[in-house]
Every structure is written in structure tokens, then in C-alpha cells.
Structure I
Amino acid sequence: METVLLLVHAEPDGGLAKPALEAAGTARTVAGATGAALAVGLVGGELGSAASRLAALGASRIVGVAGPEFAEPRYATDAVAAESLCRATGATVVIAPHTSRWARCLPGVAQRLGGRVDTHVTAVSTAGGRLAVTRWFYRQRMEAVLERAQRPWLILLDPGSQPAWQGEAAPVAVERLDVAVSAEARRTRMVGVRAPKTGEQTIRPDADLLFVAGAGWTKKQPDGRTHVEEAAALILDFLRKSQASLGSSKSLVDLSGEGQAVLPFLTHLNQVGQTGSTPRHPKGLATCCHGEEPHVVGWRFINERRAVNLDPNCGWARGKADVLYVADAFEVMTKVNELLGAR
């Protein structure tokens, strides 16, 4: 009989982030469909809030590793905590969110346990009682469905690929594991967080709409001149009014290195496709994009995709968008901003 372990880490405030709740819902579904026992493993500085958030999950055990040495992400301490939780619960299937913290250490934990690990999993299936996972390869161009006989099997779920579990919080008892941490394991210290300087919040992972800006915004317009400042004002005005998230093609982000005029608020964190992200928003709107395939795959997980481009044969839109507006993006977004302002 399988034992499913939901493995999550508490955030600095002691709570759980959305990726952890997405993994919780998947673990509960897998345990219910396969008749497996469900356990919860928690790691963090303080676990009370995180444990109470999962009280209604239906787990037979909630086991935790807590203490100041486990409050911050660090390979050595995270690995020993995860290994201890897996061994203590006898887990054969471990489901965890694909956060930077777990992605860093769980492959090593799988090696210590003699198991296997799959990262960037976007779906878990239990059809016919057989456990299988789905993930993408080659920059999201090929989809694979995998089954494994090896146990334990560690599965890291991509954030945003699953619905977040909802349940009432309630006080709950946590079994505390006493995990010894050597001085050598504490050599690495987290001294702070560095984030890119920006005057505007343009990345909103939970936004209903992804607005993708292409290099056409900085090119010469019908009057023979560029209008970068106007483009920046239009885009920022739209983002403020709609609370959309901003994505960009790689070519537009890279223009700064070529000495060309760029949108001042764009960074590589906004990049969609190629070496950028593959976001998962309910809707997407691409504007002034030139249509290279690497950028298109970056928004393939968007449910409803629309594009604005003067070129009806644009590769971004042709066969990739559900609706194509053949129009000037400057004129379209000016009118859209007027309508949003009137609301």
C-alpha cells in the first residue's frame, strides 16, 4: 500500500504560499484515488500557522521539523529535514511544490533514499489506479506522461498548474521530529534578498490577464518615428487599471544591450518563452509581437489567447491566438484605457 507524503515548507511569516496549497490538493486527490495513507510533512522555523491551514486535509499524520536552523532555505538543513520526514512517515510517494527551496534539495534527497524524482510536473493522473505524471521537455515543446515503479517517488509540481486546496483552518497537533544539525551543515547563511530595482509592479502571478509586449512597440510607427515614451505610458496605464501581469518577448528585453530605446520598466523577469517563463493565466493579450515560435510556446498554457497586430500573417497570432485584432496597438490600447478609465 502506498503512503503519500505532502511535503511543504512554511513561509517566513509562518504560513503557506499558494504553491503549497496546490500541492496539498493534488496529494489529497492522489491519496483518495489510490487508497493510500496521507501524511503531511512540514519544515520551517515555526509550524503552528502552516499546520492549522492543513488541518482539514484529512491526513492521518502531520509531522514537522522546526527550529531556527530550518527557518531559512539552505541545502544541508533542508535536505536532512526532508529525508527525516520521508523516513519517519514511510512515504512511497512524495508530492511537493516546485519552489526554489525544494527544487534545490529534493533531487539529492531522492538519491539518499534510493528513490527517483521528477521535477516541473504539470499534472498527476490516477486513472485505473495507476499513478502517472505529466511534464514538458525541450522548452515546453514535447509533453511526456511518466510512470515509475521505483519508490520512493518524489514529485515536484509546477506552481500554477493545479487548483489551490481550500479548507478551514483549525488548531491541530504536530508530531515534532528531533533532527540533529551539525555545525558544518549550518555553514551557509542567508544574509539577505536582492531584487531588481523597479518603480512599478509589473509581475503579478495571480493576475487574470497576461499582457505581452513585443518589439513592435519600440519600432518606427506610420509617421516614421519611434514613440517609446508614449508606448511606456500606454502600457503602464493599462497595467494599473487592469491589474494585469506584464510579459515580454526576448527580443524586446534584449534591445537594451543593443543600444536601442527600450521600455524602462522591463527586465528579464518579464520574459516569456525561450529561456523565460511559461506563465499560466486565464487570459492572454499579445501586442506588437513578431511571432517567433520560442516566444509563442511561452504562453501556450494561457487558456484564452488574443493578439493585436497590424500584420494579419504575424507568426505569433497565426494559428496561435484564438482571436486576432488586425489593428494598430497604439490606437487599440489608447481606446481600451479610455474605456477602463470610464469604468
Structure II
Amino acid sequence: MMPPESDETVCIAGVGYAVPASIRANSEILKAFPHRTEEQIVRLIGVKERRYAAGDETATALAAIAVQHALAQAEIPLETIDGIIMATLIPDQPVPSMASALARYLGIPRALAFDLNAACSGWLYALEVGRAFIRSGTAKNLIVVSAELLSRIINPQDYNTAFLFGDGAGAAILTSAAGGHRLYRMGLAGDAGQYDAIQRLGGGALMPMPDPTGDDLDDFYLKMDGVAVFKHAVVGFAEQIMNTLKRENLTPDDIAWVVPHQANERILKAVSRRVGIPYDKFVMTISKYGNTSAASVSMSLGWAAEEGLFVPGDKIIFCSVGAGLTFAGGLLVW
């Protein structure tokens, strides 16, 4: 079945992604965990390697590369861009926004620009904000981008997070044009009852800087309750997929691809079984890029587009679960 192209849809005219050059293999991280093996890591989370930014690399510069790829694919002049919506949980600096930094970097300083933090669901939240802006007339052409340098806030001694996360960026160009890849309304939800499942306590107004003694340095790393995340993520991913199917009057057999947040391979295999969509229809990049939080859906979409996985008319479901907890899911017709 083909869902109707309602007045709610907008065009994704181009997508792109970027990763740092430096590869960090499991073998390097395992030096801090002599009693663990490569086989265990791959079996538990599906990550074989990830990219880490060098000390002088910025998330803004990485985002710019992803945007330039997306603009080239869209064949839209940079000067026609009305705004930038940046999804990130770790901007290069707290103030001003990284979206503003990117606008200056790209040479469009008059574009509307702001950051959005919905953790791993951030890029899908940003897509929905962008879609609404275009449908309301606030903008005609928008950059929706995410960039994360999670290596900067990962404790290399924490087994729960040291192997999981990596760095990267992804972008899409949203336009009011007819035709093209049609983005439908995103479903967004949350469960603040699981607020503590994934968090970074330091770096905000309550704890802006580490204590001079260094006793609270651990609070400036990203922390995760793996058991709680696994349990709620499987349910959350599945609900977003099923809600999207119901909203768009589709069945699992109608779906060509699922482009999920790259949370954990075991989680997504469980989701596949739960929703009745074969796992080989899930676009997976976690083995080589790890979990890149808000950037992971956009990166996976950009990678799949470059690889030629999609054909016109493919119905693609996005889905994500992030810290908060935040949930997002929706349909893209390629």
C-alpha cells in the first residue's frame, strides 16, 4: 500500500554524513578490560570499531562536511537556506548554539539557527520541527543536522559505555518542493520515569565545572543503566514502528527498510522479532561506527543512500529511543 501524500509531507531533497578519519578498534579499548574478549563485545552490542575525532577536530566542522554532501545531492544553492536546526547532546560550546556556529562556518549568518537536545532521538525530533516550520511557512529550505563527539565524554574505564559510542555527523535538506523523497509527520513521545537510565550529571548549571579535587570527575562522563535501557528500548522502538504503521495505514510487509537509531544490535534484533519486519531490512551501521547518539539515524540514512540501497517508492521507517527517555518514529517514502 502507498500512504496518501497529505498536506503534512515535505521533501527531503538530499542527505549526507561524515565521520572522523581515526578508527578506534575494540582491541584498543580492550586493553583496559583484560578479562573481556572481542567476541563478547561483538555478541553483546554488535560494535567492531568506531570513529574518534582528533583533539583539534570540532563537531561543527564535521557537521559542515555532512551538510555539504547533502547540499550537493539536493542541488540546492547554499544561499537559499533559511535556517539550521542542530540536534546534539554535546555542542562544541554551550553558548551560542552550535547551529549558529555552523551558520557562520557555512557562510549563511542570517539563517535562523538553534540547537535541540532529545539525545539519541534528537535528529528525528529536529526533522519534525523542520517539517512543521516548512508546513507553517516559517521556512522553505532547512538544514536539519546532527553532530556528536561522544568520545569526549566517554569514560574509557566504564565497561557499559566504553565500547558503545563513537563520533559522527549526518544531515538532510528539507524543502517545500513537490515530489522528491517525502517525509511524513514524526510521532514523538517520552517517558521521564526513566530519566536516570542515561545521563551526564556534570556540565550543566547544577555542576558546571569539576571540583578542584577531581573527586567528581566521574559525573562528567556519560553513564548508562544497560539493563533498564535494553528493556525500555525494545518496547519503545517497537511501539514507534507499530504506531507509524498504524498512522500511515501500512503493514510490516509494506516496509522496504527500517533506519533505526544504532542503539545496540541485540536490541534491534529483538525489535525486529517483535514487529515482524525481517532484520535484514534494518539498515545497520553500528558495527563500524558504533552508537553516535543523535547523529546515528542521519548517518545511517546517508550511508544507505550513498550505497544505493533505496529505490524510488521504498517506504522507510525511522525509529529512535534516547535519554530522557525520548521516542520518535515516522515514515519516509523514497
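Here, each number is a calculation from the coordinates, and none is a lab measurement. All of these numbers come straight from a predicted model, not from anything done at the bench. Cβ atoms are built from the backbone, for glycine too; each structure is taken alone.
Annotations for the structure displayed:
- Origin of the value 185, where volume of the Cα convex hull per residue in Å³, for residues 46-213 alone was derived from one of I, II: I
- Which entry (I, II) yields the derived value -0.47, -0.58, -0.81 for log10 I(q)/I(0) by the Debye sum over Cα atoms at q = 0.08, 0.09, 0.11 Å⁻¹: I
- FRET efficiency 1/(1 + (r/R0)^6) of positions 190 and 238 (r between Cβ atoms, R0 = 41 Å, to 0.05) derived as 0.65 - corresponding label from I, II: I
- When mean count of other Cβ atoms within 10 Å over residues 206-213 is computed for each of I, II, the largest belongs to: I
- Sorting I, II by relative contact order in percent (Cα under 8 Å, 6 or more apart) from high to low puts II first, with the largest value.
- If mean count of other Cβ atoms within 10 Å over residues 118-125 is computed and equals 29.0, the structure in I, II: II
- Sorting I, II by FRET efficiency 1/(1 + (r/R0)^6) of positions 22 and 310 (r between Cβ atoms, R0 = 35 Å, to 0.05) from high to low puts II first, with the largest value.
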